[in-house]
Structure I
Amino acid sequence: MLYLKPRLNYKYTLQDALISIKGLWTKNISSQKLSELFFSDHLFFTNHARTALRIALNSINLPPNANIGVQAFNCFTVFNAIKQAGYNPVFIDINDNFQICLEDLNKKNGSIDALIITHLFGIPADMDKIKTLLKQKPIIEDCAHAFLSNYKNKTVGTFGDIGIFSIGKAKFPSIGSGGYLLINNKDYLENVEEHIKLLKNNTLLSEFESIFNSILLSFLHKPIIYKLLTLPILKKIDKNLDFGNKYKAIEKKILRTNKYLFLNKIFKYNKSKKEQKKNAINLKSLYSEYVTFDEHIFSTDYDPNFFMFPILVKNRDKFIQQHFNNGVEIGTHFSNSIRWAKIFGYQNTNCKNTEKIVNQIITIPTYY
């Protein structure tokens, strides 16, 4: 088969580029539309979600070497942000719903000073139970996957003290690069503002480079180009990938072009979310033997955006190859989590279910 549908969404149009360029000449880019969504004016943009997370961690008044609870099944950047902030991760297991394991959280609660709760694949965590367990300890919601996901008719990111969101490449929404903080606890507002003031501006050249890169990536992820050119190149890059360098902390303000595009399109994303959910329901039926999460994920209390559709497959390599042969690329999101966590002090058998999941995880695209 000559084409391959990519597992990640890098769609970026020429119209997106033209809208982005307008941001360079817009004096004050209003965040009013986003404020209306969250019912809050306390929003701060950064160049990456990992920058936002580091700022959040250093704004919640913890002493040096504090212990931060975090799901072991997670992104390298989350673990790295904890270290960059001067703290230590305490790794917590997840369940087969891809949510934090409440039993393990309860077991380790006494040893943590704060919690980062990641809404993996856009599936909301049980925030009521988490807040009950944590009592007055600070909670940072990592919503990098979870824009427009809701829990009990309330937007995720609004339950904890601070919410962190991403508009980075291949996220939902996929803009280019960027993140933002939503401050729910005003006790931390002044601290965040001080950190934001220290961020440097971007150059005009970097603004145009970002637009060019987004157009190029979009072109390279067209199914035929992706199969024949892009994927072979990516495989070579992955073999030599140094995560320490890839995610080196370069902290700046958000690119004006990306901020303007995101805010300009903000009310269009609900349509995309509905399409993703519709696709997820179809995938649930199609892959029913591999679906591990409970029916309550589809109940009225939970409204996930299904950024990705996760399943567990024992014979994973064969499964991936079968889909590849049919022109569909599927992923193994965070399958390196345990390897990454060991860099930051993870001990084997600390999170047994995560150790199982990393060897079986499959993520299926929902964006098309």
Structure II
Amino acid sequence: MQVIHFLMDHRLGGPHVFAKTLSENLKKNGDFQFTYVTPARGELTDIALVNLRHFFSPLYVLEVPINTLLAARLAYPRPVLFHVHGAANIAPVIAAGLTNTPLLWTFHETVPGFLPLVKFAKKFLKPGAYRVTGVTALSAQVYQTPEALTLPAPVDPEAYQPQSLEARPIDPTKGPRFFSLANLNPLKGQDVLLEALAGLSGPWSLRLAGQELKTHQAYAAQLHQKARVIKAQNPLAQIEFLGWCSPAQVKAELNQTDLFILPSRSEGTPIALLEAMAMGTVSIASLVGGIGQIVAQKTQGFLVPPEEPKALLGAIETFLGLSLEERSAIKKAARVHVIEQYAVQKIAAQFGALYQELTA
């Protein structure tokens, strides 16, 4: 069976890792072949469509009909299934409806502003010809799709093997090492993290991995300026912007860091957090989207309210007060929980069953 993944952005992000992790697992049994389609050419692109909103966001109203026609051409020859990623990614959804192509639509986000797009695209779909999944139950609520199945993002625990699940002492001359992984986007809350760390005295280091997006250049500039201010106030603090990192680089960072921090304002099921916990990294994350299910117990990590730097700083200070034994216990519990609930083998089997059901 030919499955075509339609991704909303050509720049690598969580949905791309989701689609690739899922596909690599399902390809092993030989029943499926996969193609990746993005609105411009990127690292995971097999076929590129049109990306007018990259130049001017209101042009999305023109991009949708153009990409609907282009996506419709991919519905042949049969059998083929469209797996569409993202609530706002409506062109291939409409194309699937117009060509009677089986459709699986996965919501990766919980952004209420996309609801009108979801409602519009669903008008083109016929009952029984499509299924909807969300990476968190909140997605179904936000997009008013009670029929949606909750299937979270997968992680491959074999690919994310920690060097050790025993916590290391923090070097008092260098201080704790913090790591955060997300493209520089206001929704990811790196400004909240910097504001929190501005209140932490003594030596410490923060390494921020993630692309500086053309669509959020002002935000990236704001982050760099805030980092300069922090380092001027605390010469012992080190802040480094790493840019995009390969999976190998991410694993190396997670093996070396003391604490992973994800201060997002909005999330679905963030793969970066799953990867960190699979590596046995103690993590702090905002309680948004499906994060409350990922860090389901206090023994698995720390949760803080979004957009509250003081609460985030408090959680960081609590972590720094833990013994090595307490930190090691969290590392082990985090990995066990991710393996039990988010391992790719389990989730891929569920998606494979949906593919078969839709094309039966």
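For this structure, a couple of remarks:
- Taking mean count of other Cβ atoms within 10 Å over residues 105-112 as the measure, the highest value among I, II is held by II.
- Relative contact order in percent (Cα under 8 Å, 6 or more apart) from the coordinates reads 27; which among I, II: I
- Computing percent of Cα pairs over 33 Å apart across structures I, II gives 26 for structure I.
- Winner on distance in nm of label points 7 Å out along Cα→Cβ at positions 9 and 25 once structures I, II are ranked, highest first: I
- Which of I, II yields 29, 27, 16 [Cα extents along the principal axes in Å, for residues 73-136 alone, calculated]: I
- Among I, II, which structure scores highest (criterion: mean count of other Cβ atoms within 10 Å over residues 17-24): II
Coordinate-derived values only; no laboratory data. Values in this document were obtained by computation on a predicted structure and should not be read as measured data. Cβ atoms are built from the backbone, for glycine too; each structure is taken alone.
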